[in-house]
Structure P
Amino acid sequence: MLRDERRIRALCDRVRQTAFELHTHLRNGHLEKVYENGMAHRLRKIGLSVEQQKPLQVRDEDGTLLGNFFADLFVENCLILELKAARALAPEHIAQTLGYLRASGQRDAMLINFGAAKLQVKKLIL
């Protein structure tokens, strides 16, 4: 367990640094898709596995498929990245990301907002 926590922490540090570098280069004002493509490109360049718009299934208690949602980025098969290009992070953004974690069975996510003058990053754990 400790090894997994260290791995996730190190992964989150790399993602945070990559987001900061991308935000420094592009600044705010672009569509979310531009930041998604930029993050995917830069994370792949440093050797990480990245899936864009990864469908994750939402199931009922009995296993019935209720639908899919699409994670903006799914990194190293363990970290959901939810990206925003908003004026500021809002409680509904956090709720959305936590909902994704609950529905997908994943444990870790990062919510990153490129839309503000200062990059906003939140690490969420279910």
Structure Q
Amino acid sequence: MWRSSFETALGITDPHPLQEQMEYFLRSVLPQNKVQLALSGQQLLGFIAASSESVSQLYVRPGCQRRGVGSRLLQWAKQNSSGSLWLYTFKKNLAAQAFYESHGFAAVQHGFEPTWQLEDIKYFWSAGAKSAP
């Protein structure tokens, strides 16, 4: 689900072996974040990995977007935050940008992600800031 959501959103094929991706998740993502799953029966619809300061991962299964899954997961992260969150998304992922902006995040920095060789955007949300309409 993670890989297919990533590839669909960016229009690229992840060249990393699945085992390497699983090891990354276990070694780097899980120790630094809490993970919340969105399930329908036994089917994984999406997940979020977030700390009290940042969102590391937020993915929703292709075909399940625009049903509130990502919104509920992001709300969980906000409720468990220290009052603000930051995250990165790729510049070419226009749907993610619109999603985060509609949930009160603002672009604060533009950069470049060397692993994927893609431009990225850092977003910031604060509980004290006014949300986007």
Structure R
Amino acid sequence: MMEKQLRALLRGFPAVADIAGTRVNWGAHPQGQPLPAVILRVISDVEGHTTNGRNGVSAARVQIDCQAESYGAAKLLARAVRNSLTGYRGGLFQAVLFANARNGREGGTDEADRPFRVSLDFFVHHTTT
């Protein structure tokens, strides 16, 4: 549920949609599709508990990769994602908190086919019930 809602949320932010359109996907960017794009990955998802059992809230760490054909374009998309998502509350999201960022380049044998990437990590506190 959180995954579907987070994807829809990112697609709905005008600043992100103006750059990436609907190219926001979990796990991988479809081969042959244009860039820039946003790729989402759950790094961890820890279910909350009290002494009485589950409390209905999870804390997920989500990596959001912003890929583009140039470093500048990847940074621009990353800024749009970070500014739109940081501090977000609503729906099943209790709080979305920025954790860290790092830059890189995708692997591959052909330099021209290696997109630039800015990876953002967020702590996503969400209800599970």
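FYI, it's all coordinate maths here, none of it is from the lab. Because the structure is predicted, anything quoted here is derived from the model rather than measured. Cβ atoms are built from the backbone, for glycine too; each structure is taken alone.
Numbers below:
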{"read-out": "Winner on volume of the Cα convex hull per residue in Å³, for residues 4-59 alone once structures P, Q, R are ranked, highest first", "value": "P"}
{"read-out": "Which entry (P, Q, R) yields the derived value 3.0 for distance in nm of label points 7 Å out along Cα→Cβ at positions 52 and 68", "value": "Q"}
